[in-house]
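Got some structures for you, see below.
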Structure 1
Amino acid sequence: MSRILQVALIGNPILRERAPEVPNPEDPRIQILINDLLATMGGVNGVGLAAPQVNESVRLFVMQSRKGELFPNAPDVPPMEVINPEVLSESEELDRAWESCYSMPGYKALITRPAKILARWQNRYGELIESELRDLAARVFLHELDHLDGKMFLDRMDSISDLHAKMELVLAREDELR
């Protein structure tokens, strides 16, 4: 039975450490962690969640793509597990869009990232996958990979003025509609 795990919040030292590789993706403990990450991500209606965010220092995250507040036009992509990920190449084309993070609830920021990446990782069965990811999928992959490297989206902001309280933006949107 999968569990909903507690999310580590900004200030927790595990969020600033580089996570070690997963030696055996088929290890039963890793399989349980994958299931728990998927359940936790689904429980918060999210698009990505990294193991360090639930106090597990391993190079593993789960991700998906679906429409939401920040990405209303996102394609529906089913959840997938990403183990020992690496980016092989990045496009020169950049994309600036909103990101938020479960480890920093209530805030979102404009972040510039490559619009397309070529990435490689293992799935839960240890199979090596190489794929080109674009748009939201590339953004989520890079955001979660940052967590495995001890970085947060705050580290990617061009300016502190790019950080906003989510409620502030909701109120601004309501004012525009009046």
Structure 2
Amino acid sequence: MSTILQALNISPIVLVEQVVAFIALVIILNIVFWKPMLRHLAARRQAVSDAYDAVEKTRSEMEELRRTYQAQIAEAEAQARSHIQETIRAVQAEREAQIAKARAEAEAAFRSAAAAHEQERQTAIRAFQSDIERLAGQAVSKVLPADGSVPLNQDLIRKLIAEQASTGTTGGSA
């Protein structure tokens, strides 16, 4: 090896000095430059990783909040639909109750009017019958002698009018 060093004109002392200087430079660079730079790169890698983790955590929280919000909206919509349906049922029940009450009042008014009509009809029939009896009595008293048999004839007239009223015939040929 010394022949090669002499052929290349390299001094062994200088070579050893340069190797020692190179090793010292590597150690110094390792302490002063490489370790701080590697620490900085590791810290930057950790910061980027932490940032990605924070983004992912924020994204998952946002998704959870969105799901919660949608669930709350769905629940509110369901409650609103339920409340609307309950209100509709209550209104329909009230409407049916008012219709039933109106029907009952109308039927009561109809029955009352029918009873009043029937009462007026009966009063009119009685008045008409008494007028017929009176007129028939006057006609009989003019035709028949006044010997006391007229009251019997009025009883006979009432009986005939009652028979006519019960059979439902009006007027007749006798």
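No lab work stands behind these numbers, since they all come straight from the coordinates. None of the values given here were measured: they were computed from a predicted structure. Cβ atoms are built from the backbone, for glycine too; each structure is taken alone.
One of 1, 2 was used to compute distance in nm of label points 7 Å out along Cα→Cβ at positions 16 and 40, and the result was 2.0. Which label is that?
1
Kindly point out which one of 1, 2 the value -32000 was derived from, the read-out being helix-only ellipticity at 222 nm (-39500 (n - 2.57) for each DSSP H run of 4 or more, over all residues; to 500).
Value -32000 for helix-only ellipticity at 222 nm (-39500 (n - 2.57) for each DSSP H run of 4 or more, over all residues; to 500) corresponds to 2 out of 1, 2.
Computing mean count of other Cβ atoms within 10 Å over residues 48-55 gives 25.0 for which of 1, 2?
1
From 1, 2, which structure was distance in nm of label points 7 Å out along Cα→Cβ at positions 112 and 128 = 2.7 calculated on?
2
Assign the value 10.6, calculated as mean projected area of the Cα convex hull in nm², to the correct structure from 1, 2.
1
Output the label of whichever structure in 1, 2 has the greatest value of FRET efficiency 1/(1 + (r/R0)^6) of positions 8 and 136 (r between Cβ atoms, R0 = 30 Å, to 0.05).
If we compare FRET efficiency 1/(1 + (r/R0)^6) of positions 8 and 136 (r between Cβ atoms, R0 = 30 Å, to 0.05) over 1, 2, the biggest value is for 1.
With distance in nm of label points 7 Å out along Cα→Cβ at positions 64 and 120 as the yardstick, tell me which of 1, 2 scores highest.
Top value of distance in nm of label points 7 Å out along Cα→Cβ at positions 64 and 120, among 1, 2, belongs to structure 2.
Determine which structure produced the value 10.0 for mean count of other Cβ atoms within 10 Å over residues 56-63, calculated from the coordinates; the candidates are 1, 2.
The structure behind it is 2.
One of 1, 2 was used to compute FRET efficiency 1/(1 + (r/R0)^6) of positions 32 and 160 (r between Cβ atoms, R0 = 35 Å, to 0.05), and the result was 0.35. Which label is that?
1
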